[in-house]
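Alright, structures below, take your time with them.
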Structure 1
Amino acid sequence: MPKTILLVDDSVVQSFAVKVRLERSGYHIISAQSGAKALEIIAREPVDLVISDILMPGMDGYELCRQIKANPGGANTPVVVMSALGETTDANWRQTSGADRYLAKPLDHEELARVIEELIGVGEGQA
């Protein structure tokens, strides 16, 4: 059974590119365009990893991460936050949100693959 990754990004174009790449690596990808929608998905079905943009309307990626980690069902779910602003804009991202990793956009797909493998293992097609 492939690992399930929830990809949260309000940019449909950026999200689609990452989704296609991860699906080719054997992961099952669920997409959400907002933090609220992501929380609805997590309440319905388990996910192995969440990758979320930081800057989104309504609920930012930090708040989404805090809510996932505060829920007993999501407390152990790894969360990766990503932003085009650069890590230096918030040097305390881990303390701010509880995120497991930070990635800068545009995503380096090799780095993303390494982070995912470290946090949840390889996709079905990569084993």
Structure 2
Amino acid sequence: MEGRAEVMRNGCYGLIDKTGKEILPAIYELVEWNSERGIAKVACDGLFGLCDRDGKELVPFIYRWMGGTENDLILVFSEKHYGYIRQDGTAVIPFRYDDAYDFKDGTALVVRGGKSYKIDMQGREEETTEE
């Protein structure tokens, strides 16, 4: 898609272009190419980061978990809490949630201190009873 393809060799993942040229070598635990955004979610040694369409690291491999890359804000887990970053690595919504979900239709469900909240893309919270 968009001139890139995920590949697997010897149980590891990589990214190639349409000529077969290696963009990301097949050494990763996970490579998920998002052609619409031109980014690849990549996992290495149990840590997640983002690379661009040419294999350049956009976000270092520092997150223990990373959600989908379809939205402007990407859910990540760092050390003990969840928060949201942009695809350039800028933290937008602070790492303060005990649990959190990807954004859908402009809101996301998060949990902090045993309470559930709906947040908007600016991080404004509204308490909710949803789980």
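When distance in nm of label points 7 Å out along Cα→Cβ at positions 32 and 56 is computed for each of 1, 2, which one produces 2.4?
On the way: 1: 0.6; 2: 2.4.
Of the structures listed, the value fits 2.
Tell me which of 1, 2 gives 27 when you compute relative contact order in percent (Cα under 8 Å, 6 or more apart).
Derived from 1, not from the others.
For structures 1, 2, which has the highest computed value of mean count of other Cβ atoms within 10 Å over residues 48-55?
1
If helix-only ellipticity at 222 nm (-39500 (n - 2.57) for each DSSP H run of 4 or more, over all residues; to 500) is calculated from each of 1, 2, which structure is the one that comes out at -11500?
It was calculated from structure 1.
Looking at Cα Rg over 2.2 N^0.38 Å, point out which structure of 1, 2 has the largest value.
Going through 1, 2 one by one, Cα Rg over 2.2 N^0.38 Å peaks for structure 2.
State the single structure among 1, 2 that was used to calculate distance in nm of label points 7 Å out along Cα→Cβ at positions 8 and 24, giving 2.7.
Among 1, 2, the structure yielding 2.7 for distance in nm of label points 7 Å out along Cα→Cβ at positions 8 and 24 is 1.
No value in this document is a laboratory result; all are computed from the given coordinates. Not measured: the values here are computed from a predicted model. Cβ atoms are built from the backbone, for glycine too; each structure is taken alone.
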